[in-house]
Structure 1
Amino acid sequence: MAESYALRRVSALLPFLRANAVRRILQVGGGEVVSLLLSEGFEVTVLDPSHESLAGVRKALEDKGLRARLIEGPLNGLPVPRKPFDFVLAFNTLYHSNREGLKRSLDSLLALLREEGFFYITLISTRHADYGKGREVEPASLSLNGLLTHYCDAADVAALLRDVTIIDLRDEEQASPGSFHWHVLGCRKGLSPSVNEGEQSPPHPLCLGK
C-alpha cells in the first residue's frame, strides 16, 4: 500500500520533471518508484545503506529488463559527482535519526544537485499518530522500539530548508490513518525573500495534484 501511494505521488510529478529538463535522478532508497522512473526514460541512481534492500532492487529491475546505478552507502557519504543530479527523490527515507543527523543528510544530498536542480522529499510530521510515543532523546526526536525518529512541524521544515526555495509544501496523510508526512518540492537556489522561516509557500500549480 505504501508503495502504490509513493507511485501515485511521483507519477503526479512527471510532467513537472519533463517541463524542467530533468534527466539524471538520485533516489534514496528503492521500491517500485525506481522502475517507474526508468520506464519513463530517466537515468536513475539509487543510494541505499542496506545491502539487502539494494539486492531486492537489483532483482526487481533484472526481472523487468531495466538497469540503474546502485550505490550501497550512507546518506551523507556520497561524493559530489562530476555531473550533478537534476533531481533528488527521498520518499520516507531521511528522518530516522536525530535532528542533527537529518540536517546533515539533507545538506549532503542537496549538495549533489546542479544549481537550480530540484528535490522532492518527505519528512515525518508532528501530526503523525506515533508522535509522542517512545522515549524522548531530544526535542521532537523519539526512540520507539529501538528506532530513532525526528518529527517536524512547519517551522522546523522551514529551518531545515532555509537555504533553498520551497515550491510546494504540505502536511499530508499517507496511505494509513494518522500517517502524516510533510511533502516538500523544492529547488536548490537562494530562498525567496517572500518565504520566511516558519511560513508555508503556496502550492505550485504543476505539482502534487490529488
Structure 2
Amino acid sequence: MFRRSHSGRPRGERSGEPAALLVVGLGNPGREFAGTRHNVGFMVVEALADRHGGSLRRSRQEALVAEVRIDGERVALAMPQTFMNESGRSVGRLVRRHGIDDPTHLIVIHDELDLAPGALRLKAGGGLAGHNGLRSITAHLDTQDYLRVRIGVGKPPDPRRGADHVLKRPGRSEATAIQIAVAEAVEAVEAILADGIDEAMGRYNVRP
C-alpha cells in the first residue's frame, strides 16, 4: 500500500499537496449508532473538524472527509462510512487520495475495551487487541505501523458480550468520562502533529 510508483509518488496519490496527517476516526454510520461506545472515533473527528473550521462531506472514498489546517499543516480528517468491520476498504482509498506514503502519518482513533471508561492512551503500531476495525485496516494496508489514539470504554460484565457492549450507549457517568477523553484526544492529535508521537505519548500516557 505504501510502495512508491515510478514517478516517486505513492500509487493513486493526488496531484496536489499531500496531507501531513490523515486522521481517521472509527465508528458505524447511521443515527442508531450515534453516541455508542464503538463510535468514539467519530466523536473525536467531529470535534477536530469543529475546532479547526472543517466541514465533513461525503467523498468517493466511502467516508465523510474534511481537510483543515492545523498550525499551518494540511490535515485530512475522515470517518469511514463502510461500517466498522470494513473500515480498511475506506482507509486504503483515503491513504491514496491524501498522499500518505508513511504509516506513521496515519492516526486511527478507536474505542478500547481493555481501558477503563475515559482512559486515553497513544500507541505507535502494535497489535490489534481483537478490534475488527483495526484488523480490517491492517489487512488493507499490509502494515500495523500506523499510530493509534485509544479511548477506553471498559469491559462488559460478561466477556462474551463485547459486541453488545460497544454497540450500546454508555451510562451518564461513563458518558461524561468519555466526553472528557474525546476532548483530550483532540489535543493529543494536535500534539502528535506539533511534537511527534514519542513526546505526545510521554505527555498523555502518564495520565490516569
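Each reported figure results from applying straightforward, stated rules to the coordinates on display, with no laboratory input. Since we're looking at a predicted model, the values are computed, not measured. Cβ atoms are built from the backbone, for glycine too; each structure is taken alone.
Things worth noting here:
- Among 1, 2, structure where mean count of other Cβ atoms within 10 Å over residues 78-85 as derived comes to 13.2: 1
- Top of 1, 2 by relative contact order in percent (Cα under 8 Å, 6 or more apart), largest first: 2
- With helix-only ellipticity at 222 nm (-39500 (n - 2.57) for each DSSP H run of 4 or more, over all residues; to 500) derived as -10500, matching label from 1, 2: 2
- For Cα extents along the principal axes in Å, for residues 54-149 alone computed as 32, 28, 23, the structure of 1, 2 it came from: 2
- Comparing FRET efficiency 1/(1 + (r/R0)^6) of positions 118 and 134 (r between Cβ atoms, R0 = 35 Å, to 0.05) across structures 1, 2, the highest figure comes from 2.
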